[in-house]
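Listed next: structures, encoded as structure tokens.
Throughout, read-outs are computed from the coordinates displayed, never taken from laboratory work. The structure presented is a predicted model; accordingly, all values stated were derived computationally and were not measured. Cβ atoms are built from the backbone, for glycine too; each structure is taken alone.
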Structure 1
Amino acid sequence: MKSTVEQLSPTRVRINVEVPFEEWEGDFDRALKEMAKQVRLPGFRPGKVPVKLLEARIDKEAMLDQVVSEAVPSRYSEAVTSSDVKPLGQPEIEITKKAYGEDLEFTAEVDIRPEIDLPDLSALKITVDPIEVSDEEVDAELQNLRARFGTLTGVDRAAQEGDFVSIDLSATVDGEEVPEANTEGLSHEVGSGQLIDGLDEAIVGLKEGETRVFTTKLAAGEHAGKEAQVTVTVKSVKERELPEPDDEFAQLASEFDTMDELRENLTEQVRRMKRVQQAEQIRDKALETLLEQTEVPLPEKIVQAQVDDTLHNAIHALDHDEERFAEALAEQGSSREEFDADSRSNAEKAIKTQLLMDAIADKLNIQVGQNDLTERLVLMSRQYGLEPQQLLQVLQQNNQLPAMYADVRRGLTIAAVVHGATVTDTEGNVIDTTEFFGPSGGEEAGEEAGEESKDEAPDDAQ
């Protein structure tokens, strides 16, 4: 088999393939023998029909089409393997020559990973916000802890924000009752905003046994997006009494003996959360800086496929009703034009990021170990509430393991990039990145990548 590659653009190629008849003749013969096992002709036992007789009775053109359609995918894969191209997505294949006894010829156009001229990774500088913990943030954590140990006590007054109420709800649309909106004895924290728009405002000021009617738009169900008249009746009002923040409370709510020790622990908890946020900022800034410094050609068909998928998912939730979709966007202060523009911008950024990370991973020779995959699998299984083995089966059935592998590899890549960079906060303090980005061995990889990007990138981009 012979194949040549034509570069149509930085992100697309045409592969021309020629398969000598001797190499695919066996496919045709095997197809005939398989058919002979199934065809029944008078005077011959099943599976014993002579091939010559079978050839005279079959539609050779149809058989040829079948054989070619089955042969092309494997020949395409062979051509890709023998070349340096890295396909993205499925190819567009055109059969240019097919005839029994002659060479088979076809072309395959496919999007590919482009060559990317990488910047000097060892010169990368990242600046993020410093970690500062205020008394107000610690007080908020303490307040949340006190709330967990608070008690609810009935009060003989109108409901106000922060109270807990028991309510009955009913709703009508155009005068017709909405059965799924009716409920009794529902517990609700006033001001939480967890139910329907306008409910908290309607409850405030109501005493036990009092009712109020208000207008809102339903968010779900058959009447989603329609205006409804909602009736709320308060059945009871309770306020939450919080324990005093003293040493006794510290002993009740924690393993600490004094409030000072508890506050110190809460301060460390807040600092820990801020370290996680800082790590996310480091990651985002690293990607942002790399994207700014690097020209990444975009494969248009891959971008458009992601844009189409975003639109499909958004409209699918509304039964593919374009008018309802437009109304939903208008309620959010947006429009279809803005939605389409945002979808394209997000798709372009996501694909640029993936292509850039994959190019850097190749440059750094990032390897994904079994432990890396297992850690990701365990984490995902917790998120989905499945056993790791169950999740593995689901991923295998849906052919999603390659995507998970690629995602893990990109995570290891950004960690190596961060280790090779200079990371400081806005006050000039150098930040230790090992806590969230792995061992310092990544730093060597980053430095090595910097040297490679300086020495080799121009040649690779040829």
Structure 2
Amino acid sequence: MYIVQIASECAPVIKAGGLGDVIYGLSRELEIRGHCVEIIVPMYDCMRYDQIWGLHDAYRDLWVPWEGGAVHCSVFCGWVHGRLCFFIQPHSGQNYFNRGHYYGALDDHMRFAFFSKAAMEFLHRSNKRPDIIHCHDWQTGLVPVLLYEIYRHHGMGTQRVCYTIHNFKHQGIAGPNVLWATGLNNDAYYYHYDRLQDNFNPAAINFMKAGIVYSNYVNTVSPHHAWEARYSDISCGLGHTLEIHQGKFGGILNGIDYEVWNPEIDPLIAFHYGSETFSEKAKNKKALRERLPLREEDKPLVCFIGRLDDQKGVHLVHHSIYYALGRGAQFVLLGSATEPGINQWFWHEKQHLNSNPDVHFELGFNEELAHLIYAAADIIVVPSNYEPCGLTQMIGLRYGTVPVVRGVGGLVNTVFDWDYDTEHLPEERNGFVFYQPDQYALETALGRAITLYEKEPATFRELALQGMAYDYSWNHPGEKYVGIYEHIRHK
């Protein structure tokens, strides 16, 4: 099959979160399976140009219909670690992608509406006719609308769209100016509950709802999160739309790239190890302690790696630090806050605990250090309020670092409680799970992990090895996406 991914990110050249990793990892897996994959992304001024090889003009004079006129664009082409990417660069006064950041502008809805229109115009003008257009999150929610309402009448009648929702929190809310700008010039038609009208604001259109309504298949990034989206408030108002379109909605778990996350070959850790050489993991613990520095003593090392925000259960992250220290464990935190108040809070905590030889805060993002922490830690806490899929627990399992997670979203699909899971055999269990979003529930799970480490070290080691045996690579998700593509292609 010929597949085109249209997205706002692709790691490592454009990465603000997990979306970029998914675009790269899934595309690579599809290519391994023999499919032709191309990726279309915006050409941001702040992206990692050093991660692109052979960047050159691919389509110099792309005129994109926009706001009653046309915007002149250039399309560049280059290889991002083996993936073929097309970068759309508009030449207009709005400077849509020359802002020094990927997201966060007041006109984000116009920026990504333009990107969606330009991506479709590029496919149309360059005579690219993929079997599948796979678009992602609210930023590309208008792609299937443009395909179905405009471009199918111009030689693109056989293309099919898979639409993946990575986070329901951000949906792309806009006014009628977007319809006029993109050429969808029929307010009465699109401002209908069955089409683009927001479910709770009749004066607004909703990009994510548009993607759900118009795509041939819609999925989120884990089976349990798909269930949550249907039957809880996690869909942020789109539950009824998903109910209407339930026949084409499901969940496919994300994968992680085992070329990047593999303790047997990872160039960013001090000592390589695997299931057969698991004792070498302890040398990474020693190396991390020397680097930070932390006290060298026989005690469990607990870590948190990720964003410090409400989604990640920041108050439970904070509580887990003091609980772990109270239980005689060590704690390493690597994370950056998305809000000033949380940032100040954790800087204050860092200063307060600065003289404690059993704790270290690294406030910011450090890829190299993240790899070493995964390899060094015994336990990783993931106390999320909600988690569409989650990558940190899967990386932790790969590195033999036992996860303690809250039972939401993709965490339910990947971590199975050592003591209480009834759906998996004892030899299939790989971590500890709690369900209530409070400190007592966290303590029961983290406490069981620390106790097992202290009282039954051989059993704890066995649990870590069972986690390492799981395959959370892109292999299984890749197979499922290919099945979806085949299904909608022949509808």
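When P(r) over Cα pairs in 5 Å bins from 0, in percent, for residues 281-336 alone is computed across structures 1, 2, the figure 4, 18, 28, 21, 17, 10, 2 traces back to 2. With P(r) over Cα pairs in 5 Å bins from 0, in percent, for residues 161-200 alone coming out at 5, 19, 24, 24, 20, 7, pick the structure among 1, 2 it was computed from. That value comes from structure 2. Taking distance in nm of label points 7 Å out along Cα→Cβ at positions 1 and 289 as the criterion, the largest value within structures 1, 2 is that of 2. Among the shown structures 1, 2, from which was the value 0.45 of FRET efficiency 1/(1 + (r/R0)^6) of positions 193 and 377 (r between Cβ atoms, R0 = 35 Å, to 0.05) calculated? Of the structures listed, the value fits 1. When relative contact order in percent (Cα under 8 Å, 6 or more apart) is computed for each of 1, 2, the one that comes out at 12 is 2.
Out of 1, 2, which structure matches -10500 when helix-only ellipticity at 222 nm (-39500 (n - 2.57) for each DSSP H run of 4 or more, over all residues; to 500) is calculated? Here the read-out was taken from 2.
Ranked by Cα Rg over 2.2 N^0.38 Å, which of 1, 2 sits at the highest value?
Greatest value across 1, 2: structure 1.
If distance in nm of label points 7 Å out along Cα→Cβ at positions 225 and 257 is computed to be 6.4, which of 1, 2 is the source? Going label by label, the one that fits is 1.
Where does the value 0.75 come from, among 1, 2, when FRET efficiency 1/(1 + (r/R0)^6) of positions 169 and 305 (r between Cβ atoms, R0 = 25 Å, to 0.05) is the thing being computed? Computed on structure 2.
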